[in-house]
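Multiple structures are listed underneath, in structure tokens.
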Structure P
Amino acid sequence: MTTDTTTDATIVSPQAPDGWTCGTWTIDPAHTTVSFSARHLMSRVRGTFAEVSGQIVTAPDPAGSTVTAVIGTASVNTGNQMRDDHLRSADFFDVQTHPQMTFVSRTLHRTAGSWVLSGELTIRDVTRTVDLEVEFLGSDPTGLQGEPRIGFSAQTTISRRDFGVTFGLLADGTKLIIADKIDITLDVQAFPAS
């Protein structure tokens, strides 16, 4: 099924940001980065996930838009093989049992100066509601290779304890080896679904 990603500007909600283009989009893993950072002892560790897929539906009224995303947990990369192997173990992502984490949006609403995307994040078969602050980065009707593109960035902070990932935490949730709070940033580019 091919979705027309062009729309008459007169039917787009006045709440839509400049350049808003309606349609169904496939997340482009080659131009999408899912990154995270966490306090580790006296510094911060940063990492990424290389495997990401999903779909974005941009509605004429942005509030009606939806997002689904799947991330391969085994694709975690912090630049340190020993640490990455530990993150893949049962202490953290347990990739043998839980090879994916997923996000399914529920609502998108405007706040003062930003959009907030609320949805269900599932890690290790534990689902929690999270809010992401989203910025629309624009659209390009021709892209670099003649294909329409659309871009977003999003940020959130989660508690890993909420998902049952407690290795290295004290009983009261304070940091011991790795902090409870994990900052997540997504830079997403997508092309028309086909």
Structure Q
Amino acid sequence: MAKRIRARVQETRHVRPHNDLDSAAFYFQKIIRDKLASNTRDALFFDCMACSTMIAFAFEAYLNFFGAELVKPWQERQGMNDKIKQVFAALKLAPNWTARPFSSMKAMKELRDVFAHGKPQTFEMDKIIEAEVGELDGKRYDIGPEWEKTCTPDIVLAAYEDLEAAWRVMFENSGLSIYQAMDHGEGGLTFIEHVEEKNG
């Protein structure tokens, strides 16, 4: 019969969700690139929706990672704009939100908000136009929402590249190590005593 012991087991795990989220963005951008290369359009729009959402989630996870490491105390549940101010102040960066890579992060965040809230909208158009007789017969009108213009392969793939660029800029200014940015942990086992088997 095996001998039994009593021991103390301790562990600390550091989980970094940004790694999984940007891996998901990588996965979806690869699907988009592969479909474009094979001239396959099937569900490409949905792939763009998924990729853009993962990009937005990954960028917010970057903010939460750097915030947790560099801003004390860090309030993970605060608004995005507050997170941005605090994190970039800690990184000593003043990003230009009208130019890549950070303009893409802003656009993907706005797109993600549209998906997250799913608010119905009504758009009206009423204008007088001049056209040749018959030119307007059977004319198709774009009934899609404005956000569809942001959810295209070109824009989403550029945003994925910008996600990588944003990470590099932020990480290089953080003073943190790669190890700190990865999931990691430590632990130990401390022997306390032998335990006698109870019979019956």
Structure R
Amino acid sequence: LVLIRWLVGLHSYSGEHTPPMFGDYEAQRHWMEITINLPVSDWYFNTTSNDLLYWGLDYPPLTAYVSYFFGRTAEVAEPAMVELTSSRGYESATSKVFMRASVLLCDVALFIPAIYCVARAVYGTQQWTQRTAFLLLILLQPAVLLIDHGHFQYNNVCLGFTALGVALILQGNEFLGSICYCLALNFKQMALY
């Protein structure tokens, strides 16, 4: 499952080498740049250092904090990738590997385990064939693979929190399930629909 995701990520992404906006890869990279270089109070506001017309941060706060985490990591791995303003359109082979690895890490840490939890909540431990089929159908679903690992986004973080919430609710833990759903909403508003 991880290898397939990595192989999808070896190809180009939407907006690659296409100024002036460079696509969703640049949006995600730019959010890392903004969150590590500006105070939290400026993340969502148009300022001299934060031009909202250039990939303004328009997702809920949990997305911003995940961008901050990966931005701090990028600052150590490849500082030029997240330099304020001068990194616009930054595309290097190592930055692409870093960005692809960040999406893969989110899948491995959250999405894949969350889908496993749903499969276990629905099928239990006895129905191995159905549980495995369910896992493969969800985890190898082309849209899930292509949008996050090909086009370049982090939708599986939102979907992972949602799935984990569903699994917890199915197991009778409505409180923790609700918290997970709130985390999904605070990562990406698409969790509403």
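Numbers at a glance
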| item | result |
| --- | --- |
| Answer label among P, Q, R for the case where distance in nm of label points 7 Å out along Cα→Cβ at positions 129 and 169, calculated from the coordinates, equals 3.9 | Q |
| Among P, Q, R, structure where mean projected area of the Cα convex hull in nm², for residues 25-80 alone as derived comes to 4.5 | Q |
| Origin of the derived value 0.8 (distance in nm of label points 7 Å out along Cα→Cβ at positions 17 and 57; candidates P, Q, R) | Q |
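FYI, it's all coordinate maths here, none of it is from the lab. This structure is a prediction, so every number in the text was calculated from the model and none was measured. Cβ atoms are built from the backbone, for glycine too; each structure is taken alone.
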